[in-house]
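Have a look at these structures, which come just after this line.
We did not get these values from a lab; they are worked out from the coordinates using the rules stated. Being a predicted model, the structure only gives us computed values, none of them experimental. Cβ atoms are built from the backbone, for glycine too; each structure is taken alone.
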Structure I
Amino acid sequence: MARVGKILLLVLVLLILAAIGYQARKVAVIGWESVVGYQTPYLTRLPRGSAAEPLARRVVLVLVDGLRLDVSRNLARLNELQRQGAALSVRVGQPSLSYPSWTVIASGAWQEVSGVTTNWHKEEVQVDTVFRAARDAGMPVVVVGGGGWEKLYGSHLTEYVKVPWPEDESAPPEAWARMDEESFHLAIRVLEEHPEGLILVYFGGTDKLAHQYGVGSQYREEVQRVDASIGRLAEQLDPENDVLIVTADHGHVDRGGHGGWEPSVLRVPLVMVGKAIRPGVYTERLQVDIAPTIAALLGLPIPVHAQGRPLVEMLDAPADVKGRIGVNAGLQLVGFYDAYAHALGVRPFAGEVLTRYRERLAQGEEGALSGMWAEITARAQAARAKRFWRERLLRLPLALGIALLPVLYLLLFRRRLRQILFPLSFALIYFVFYNALFFGQGYTWSLSAFNSENQIKAFFNERLLDAALSFIVAGLLLSLASWKQPLLQTLERMVTFAFFVGYLLLLQVDLFYWLYDIRYPWALPDLRMGFKCHIDLLQMMSTGLLGVVLAPLGVLVGWGMQRWRKTQVAQDSSCATGGP
């Protein structure tokens, strides 16, 4: 009866692991959809602020999709523009995908505030943008390019000049080159028709070629062609009235992906040249600073949800004009962050910072705006962290229960420590195998792991197969190492092996749950940890369900080895006695 009871207990453990594996899939879907369908709580309707006098008549913003910072430094025409104007790099937000980054550039709001987190965003953006501010001020606002610009910003624009894209996303390099060349020719026409306002020219072929071929010759050749087009666009502008801004939405890893945290993805060029731009090489700024700077150049109110600031240190303007820009920026930041504090459930903090800086801002003091912005931003980050920790305290009892409840199984071995160390070592072998497969293929815990959205399903299915293969190999090695043991002990070892694999994965998922939960109603989680958690959940799904099959298979292997050994011993004995 004791043997039957132990067998039933081991079967129960396997069934529990399978149930956890099944639930892991549901949790993975909830987390993924919570990021994809993230609903921002920060888009409060706010009144527009005031604006200072315009510094330029027209701003032409050129966005080269996927232009890496290191690649941009080898572009002759862009480097020439850098020497004439302001040159620096800007840091991209997370996730570093095209639609989210376009929205950061247009609004000055990070992804967590704008609510645009993926390229699957299907509606017009709700966050305020410099496009809308310019349109409301009666200026021409024109976008030249393909992709989703009209879908995202249609009502924010006065005109959208669509550039046809190749019907096949895997079109050859010549097709994408023709598309970018068409963008250039249409941009020339728009510049002739609109001597003032805000014009955005988008080159998308560079990004498509990086996705198809990696950051190799096809991508670099197209970047060179686009660089020549930028040079020709610059020749059409009047430096006494116009400002040319060249930047990128994100970079790429070498194999072509983006969306993650890699330096080659997160750091992109920003070049500004023309009217009211102070030449020089500047230290790195943030992508959210672009929209407020465009607003300052055109004499527009800063978009109400902007989290960045005008880069006044790069503007060539009198101190009193910079003072008005600084005060207006300070009032906009106070308006947004007071609403932000309300959404977080904390006391407003921005107004008291502005009070201390207001006189210095009004005088156009160098560094006053950056100092005020840094202090307000630091307080916002502290308020955000405070809410995270408040919620972590509430989740702590459940997180501890999830972590400690499985220890009950280990109490069965409290007098037989050596019985659990042996299967534990093979559980660790599983993780060695799995991580060797994952990192050995050049992957990291990053959305940059896949080159395009249509590869996502296949990528995650491959991770399920990697987990299954690693689990089977480590489990069969354990069964081969246990063949001399009684079959019940082999079963016990196999179940304990499956338990340790599941438990060690559960601890990692449980840590992420404690830190960020599995739903994200008010903030995006750390996406590197989130990606890892998704991979861990896929492993739990694969190994949990497979354990029901692998444990009896291991026993069968042990039984077969014992039968084979008995046959060998019998044959050897027969030979020794001279039998047939």
Structure II
Amino acid sequence: MNVYEHVGDMIHGALKVLQQEQKLAADIELPKVETEAPRDPAHGDMASNIAMVLAKRAGQKPRDLAQLVAEKLTVNDDIQTVDIAGPGFLNIKMSNSIWERVTAAILNQGPQFGRAQLGEGAKVNLEYVSANPTGPMHVGHCRGAVFGDALANLLEFSGHDVAREYYVNDAGGQIDVLAKSAYLRYREALGEDIGSMPEGLYPGDYLKPVGQILADSHGKSLKEMDEDQWLPIVREIASNAMMDLIREDLAALNIHHDVFFSESSMTQNGHDQIKDAIEALRKKGLIYEGQLPKPKGHEDEEWEEREQTLFRSTDFGDDVDRALMKSDGTYTYFAGDIAYHYNKIKRGYTHLINVFGADHIGYLPRMTAAVKALSDGNIDFDIKVCQLVKLYRDGEPVRMSKRAGNFVTLRELVEEVGVDPVRFMMLYRKNDAPLDFDFSKVTEQSKDNPVFYVQYAHARAASVLRNAKEAFPDMDISPSALAKADLTQLSDQGELALIKLLSGFPNLVLGAARAHEPHRLAFYLYEVASTLHKQWGRGNDSPHLRFIHTDSQGVTASRLALVAATQQVISSGLGILGVQAPESMR
């Protein structure tokens, strides 16, 4: 049950009646009615600007049209009053009966409450993480991983068919660097003193096990080969080992991808998918041979303009056309990315979402241009950028890793503070805003620690239900039984405020899914938790407001219905974020 859609439908119905009564022109196409909560609760429960949206085409003053709509709305039992504010806003106060129905709906629908069919089964390819397979995951990868996973959950919850995908960059020069680094660890495993790792190679100890694998499987044979012979052998073993390590790191955060798409696979088995993609663009007249101007800020005195194979990305909003071939005749990284997205389109996805790190923000215009060109603008494409994470401990910066040497690994972060604090706090800021993560603050048990505060609300609700069973052993406290309680007894302002907040969950899910912003859920859950804790505190100060009223099983049942409904919404919200909803906390 979505109260906001319910009110929107009532307003739409009122407009239809006005058309039938010829008070509104019958040929006016009625838009979808948008409703929202007023900024000031004193103004009502719902607000709509529909009168201002329609006034011009209706040839009426917004306030006059709003008055006509208000008169039709007040005959509905679910609406108590309708006030007209400012230039024509409709401020609507709902009858308590609607909040009683919402509470019962949450209990009856359980985990299904708030689910929607926004996506209508649309196929979404959500690519996230896609870190180069050259080492363990670090904290920068962590934020994008959690964001992408929570967004996938959110989209599935709202009716999309989501494929979680990881693009394995296993065809670039960084894989050769990885192989050369692993080769030195191989020699070390054979007993050589390799000294310090040369500059430009990967220095972390995480490659020592790979060196041992190479020593165990090949003995000294690799040392007897030329580099062009041992390099492909070591490259494959090392990159596979790194992907195994990455999968283990992601699993530590309960993140699992459906597809691992290899970059190198696009030019294997005699089939060049990159060439196919370029030819597809050529047929559209979007490929040409030309020269690019010297890049701004380029200080290389040896810069020479030369003929290149170029994509007309400026036709689609980019600031410059883009090269697809290097001077040595090999493809640019961008050419490979074009082919990868062409592959996604051919796989039948109608929605493509990429989660990028902050260092890729300059890549947005060219990728957007490529997808528009490849799909003739028919693919919904969104790139979400996750900004940097700064680590602190008691306010002091944390920079170095014991395990990797030059960065803090994802695994170290999870092992120190736990999965739930990492996942929740990575979502407690909008993805494109910088994030400060303090090891100490995310583990303290206080209101200032959002993940603790929200989980404690769920555990507190569970505790209330357990205590009620001790007070009333014969009471049926199952959700279906509590849904039948006399919910008219929920009349305290604090109780109503909590119900109204819970009623917004379905609309919150829809808005977050449309905007691809799972952080909205984290903020919302904190507000729900705060409201529950506040009502608990009021019961401590005023015994007649306690959730368990020992003198009245009926009052207790109605309040337990509210507590159980709150617990359900928190559980569903935490589930979308990938955070546990504990029944108890120490």
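If mean projected area of the Cα convex hull in nm² comes out at 33.4 when worked out from the coordinates, which of I, II was used?
On the way: I: 33.4; II: 35.3.
Checking each candidate, the match is I.
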>> For mean count of other Cβ atoms within 10 Å over residues 221-228, which structure out of I, II has the highest calculated value?
In response: I
>> As an exercise: mean count of other Cβ atoms within 10 Å over residues 349-356, calculated from one structure in I, II, equals 16.9. Which structure is it?
In response: I
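Assign the value 5.7, calculated as distance in nm of label points 7 Å out along Cα→Cβ at positions 37 and 189, to the correct structure from I, II.
Numbers: I: 4.1; II: 5.7.
Source structure for this number: II.
Compare distance in nm of label points 7 Å out along Cα→Cβ at positions 77 and 213 across structures I, II and report the one with the greatest value. Can you show the working numbers first?
Numbers: I: 1.9; II: 6.8.
The maximum falls on structure II.
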> For which of I, II does distance in nm of label points 7 Å out along Cα→Cβ at positions 93 and 197, calculated from the coordinates, equal 6.7?
Replying inline: II
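Hey, distance in nm of label points 7 Å out along Cα→Cβ at positions 21 and 293 derived from one of I, II reads 6.3; which structure?
On the way: I: 5.3; II: 6.3.
Only structure II yields this read-out.
When distance in nm of label points 7 Å out along Cα→Cβ at positions 453 and 477 is calculated, the result is 4.1; to which of the structures I, II does this value belong?
Details: I: 4.1; II: 2.6.
This figure was derived from I.
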>> Quick check: 22 is what I get for relative contact order in percent (Cα under 8 Å, 6 or more apart), calculated from one of I, II. Which structure matches?
In response: I
> A value of -20000 was computed for helix-only ellipticity at 222 nm (-39500 (n - 2.57) for each DSSP H run of 4 or more, over all residues; to 500); which of I, II is the source structure?
Replying inline: I
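Work out the source of 0.00 here, i.e. which of I, II gives that when FRET efficiency 1/(1 + (r/R0)^6) of positions 173 and 357 (r between Cβ atoms, R0 = 25 Å, to 0.05) is computed. The partial results should precede the final answer.
Numbers: I: 0.00; II: 0.85.
Structure I accounts for this read-out.
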